[in-house]
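Next up: some structures, all given as structure tokens.
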Structure 1
Amino acid sequence: MKHLLIYHFKTYLKSYKLLLPFLIYLSYLFAAYGIMPFSIVSSFSESAGVLFCIMAYVGFSYSELENPITEQLILLRVNNDTLYYLSRLTVLLIIGFVMSFLGLLYPLVDNVVSDYHLFTRNLQVHDVAIGFILHFLMAFTGAMIGSFFHPRIFTSRKIAVLLLFFVTIMGIAKGSLTDLFPQTNLITWIFPPVFEILSAFRGMEFFNIPAVLLPAFGGIVYGFIFMTAQIYILKDLKF
């Protein structure tokens with residue numbers, strides 16, 4: 001696993017495709033925290049929602065890098081399909097972890113620089129802990145969805161891009177859609193529960209763990225479904 005992770009990391013970093021989403025997220029943080037003070041809960045929730053979209057792109061761009069010939073050679077050497085595909089997805093989880101850390105580190109440093117006036121109240125340890133979990137949950141869900149639109153699963157890149165964009169947007173905006181058309185609630189549940197997770201904190205001054213437990217569990221299950229389905233389909237599909 002260690003050597004596979006090193007290989008995947010080197011391949012992705014050499015492509016420079018991680019640079020764009022990293023700069024976009026950094027620019028967002030710079031702009032979002034440019035005016036103060038902020039509510040801790042709402043600012044962390046918004047940042048996590050943006051990270052979901054960015055990691056969906058990261059997952060998609062990462063899956064596009066895979067060279068079929070190189071993949072076949074490595075699979076022959078490793079002789080373990082599950083381990084190979086799991087190592088690829090683990091790289092995305094590590095990237096999501098780093099991006100989540102960045103999403104919390106920036107406001108923490110900015111808060112210190114602004115003499116602790118960035119937020120409307122004092123930042124507590126549990127705010128940071130829950131905020132990080134929220135960011136990583138969104139990163140995990142986004143990465144698993146993005147990587148699912150693999151070139152071998154969706155041979156048409158145009159269709160893959162359109163579907164990924166649609167799924168990502170619906171995950172965030174489906175609440176507004178069901179407010180306008182309640183009957184759409186029968187089908188919007190198939191989209192990622194980003195809206196449910198983020199809206200669980202709406203209007204709150206403090207993080208409420210019981211309120212988000214069910215939506216968060218749904219996000220974890222949703223991500224693992226896409227993760228498992230991707231590994232199973234790629235193992236089943238022939239080159």
Structure 2
Amino acid sequence: MLEIRNLTARIGDKQILNGISLTVQDGEVAAIMGPNGSGKSTLSYVISGRAGYEVTDGEVLLNGENILELDAHERAARGVFLAFQYPLEIPGVTTMTFLKAAMNAQRKQRGEAELSTPEFMKTVRSAADKLGVVQEMLRRALNVGFSGGEKKRLEVLQMALLEPKFAILDETDSGLDIDALRIVAEGVNALRRPDRSFLVITHYQRLLDYIVPDSVHVLSKGRIVTSGGKELALELEKNGYRDYVAEPV
């Protein structure tokens with residue numbers, strides 16, 4: 001699915017990623033954990049193609065294709081999805097307008113016909129019902145006045161509609177209480193499939209109680225310094241990162 005080879009990147013004069021190598025298999029949920037400033041969000045931005053980050057070495061291969069050569073919208077059409085830590089509010093643009101534009105833009109990029117309004121409405125309502133997104137949310141301006149849990153639930157709805165191959169969740173637990181976290185995690189778990197992989201970025205083990213990972217990787221100073229199974233997250237919750245901040249594996 002996704003293979004990262006010796007990835008280095010910087011923003012301005014600041015080097016942030018220092019030779020990351022990581023493979024995420026088909027259907028795998030890989031968790032990235034690490035202290036503040038370790039490069040976790042930068043990794044998500046570089047994979048998804050956010051402007052402002054310069055890749056100085058390495059490759060990111062999605063099903064064998066180096067997506068670093070593609071613009072962000074082309075990566076999205078290939079199946080890359082990023083759920084932001086802090087979803088943006090867009091006054092004046094209704095949620096339904098945004099969802100329709102996003103879905104049809106990707107379909108156009110892939111050479112598929114755009115959805116008609118009736119097709120679109122049926123698709124969104126079905127997905128929203130399954131995820132507990134009420135119709136009133138869909139009529140409001142995108143994320144404006146939404147609670148943290150509502151914003152994250154809406155991002156899960158976007159993911160369900162866009163059907164990505166590789167989804168990145170950048171600290172999706174930020175600002176969520178336990179009830180909202182559980183609801184969002186249930187939505188993510190419902191989207192797990194043998195042909196869809198996830199990269200879950202988080203500070204805390206509590207998210208991984210709900211979205212159980214297949215592998216856990218610790219990022220420190222722009223490098224992966226250790227990897228393990230889900231039990232590694234429990235160890236980090238107990239002992240912190242002090243044992244994993246020096247040399248890469």
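A short reminder: the numbers here are calculations on the coordinates, not readings from a lab. All values reported here derive from a predicted model rather than from experimental measurement. Cβ atoms are built from the backbone, for glycine too; each structure is taken alone.
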Output 7, 31, 36, 21, 5, 0 (P(r) over Cα pairs in 10 Å bins from 0, in percent, calculated) maps, among 1, 2, to structure 2
Calculated from one of 1, 2, mean count of other Cβ atoms within 10 Å over residues 152-159 reads 12.0, and the structure in question is 1
Output -26000 (helix-only ellipticity at 222 nm (-39500 (n - 2.57) for each DSSP H run of 4 or more, over all residues; to 500), calculated) maps, among 1, 2, to structure 1
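Work out volume of the Cα convex hull per residue in Å³, for residues 24-143 alone for each of structures 1, 2, then name the structure with the largest result.
Once volume of the Cα convex hull per residue in Å³, for residues 24-143 alone is worked out for each structure, 2 has the highest.
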Note: mean count of other Cβ atoms within 10 Å over residues 32-39 at 14.0, derived from one of structures 1, 2, originates from structure 1
